[in-house]
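Quick heads-up: structures coming right below.
All of the numbers you see were taken from the coordinates with simple rules; none came from a lab. Just so it is clear, the structure is predicted and the values come from calculations on it, not from any experiment. Cβ atoms are built from the backbone, for glycine too; each structure is taken alone.
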Structure I
Amino acid sequence: MARKRFKNLKSIPKRICGITELRRNPAEVFKLAEKEGAPVLITEFSEPKGVIVSLNTYDEVLDAISTIEKKEAVEESLELADALDSIAVYKREKATGRLRELKSLKHLS
């Protein structure tokens, strides 16, 4: 369900509301965003000015962003662990005299 709503935010909103209408009846615009579960595009002189989403959609978007950030942090820590492991192997091979200079990638294996 959260993914469906998140995908809705990436598409062009089907509901468009002028800023004058928003000023006249803001409660109706918020009800529309809640009912549809999709953003309502706010325009002024036919130019996009903002988007209104329901609190549920907003919370789900924040959760999705948090999940992505956590996943990226895990990936970064794994890359760091790999780099530190490579450095440890280099130091160990250098200390034992097994470190050799590669003339080409064929000599890597």
Structure II
Amino acid sequence: MIPERGGIYLANLIPSRGTEPGKTRPCVVIQNELLNESGHPSTVILPVTSNLLDDAAPLRFSLTARDKLGKNSQVLVDQPRTIDNTRLSSGLLATLTGIELAQLEEFLKIVLGFE
């Protein structure tokens, strides 16, 4: 499976440490398509949670349920992680729209201090 930027996939995030999100959960691929298409063995992701918080921007980015993403969810923008591709355990659950991906990138820039 070749992950795609803006795609949401299930990933096994066990083990986790401290405040890191764990268990098998949806994750958004944020890695550059150049690395994805080259068969790079790891992928940069942002975990997704269905435990919703109000007014959590830019730390969280809200998604509505769609396709195989069965619940309204939030992307944990402050928890970027690089995982081995063997941790990806499903096909594509859903895909962010171009507008959503651009907004998520803006949140990520703020969190990482790239503004």
Structure III
Amino acid sequence: MIQVFVVTTLKPGMRDAFVRAFVDNVPTVLREKGCLQYGPSLDAPGVDHPAQTKLGPDRCAVLEAWESWDALMAHVVAPHMKAFDERVMPMVADRKVYILSPAK
């Protein structure tokens, strides 16, 4: 299994539009062969814990899981992902992508 963790920093005031665009794309991605998990995450409302590092108002985290490297690579080049990137990249200030595998 391949896990992907992405933290996207949006230009000020763009997070809600980014999340709407992302949520619109989720059903298509979840139908991709090998997709196990795919979705955006924001700070949990009402949670205040000393160990928590908040994303803040201009960041969105994405949690993904794929059956294989090949499935992830097919996702990256899928036409709907190209269209998604064209739609959201003007909103993005920075993006950090972590490609991981479960520790054994």
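For distance in nm of label points 7 Å out along Cα→Cβ at positions 20 and 60, which of I, II, III scores largest?
Across I, II, III, distance in nm of label points 7 Å out along Cα→Cβ at positions 20 and 60 peaks for I.
State the single structure among I, II, III that was used to calculate relative contact order in percent (Cα under 8 Å, 6 or more apart), giving 30.
Label of the originating structure: II.
Starting from the value 0.50: which structure in I, II, III was FRET efficiency 1/(1 + (r/R0)^6) of positions 44 and 84 (r between Cβ atoms, R0 = 25 Å, to 0.05) calculated from?
Label of the source structure: III.
For which of the structures I, II, III does the calculation of Cα extents along the principal axes in Å return 37, 37, 21?
The correct label is III.
If helix-only ellipticity at 222 nm (-39500 (n - 2.57) for each DSSP H run of 4 or more, over all residues; to 500) is calculated from each of I, II, III, which structure is the one that comes out at -21000?
Checking each candidate, the match is I.
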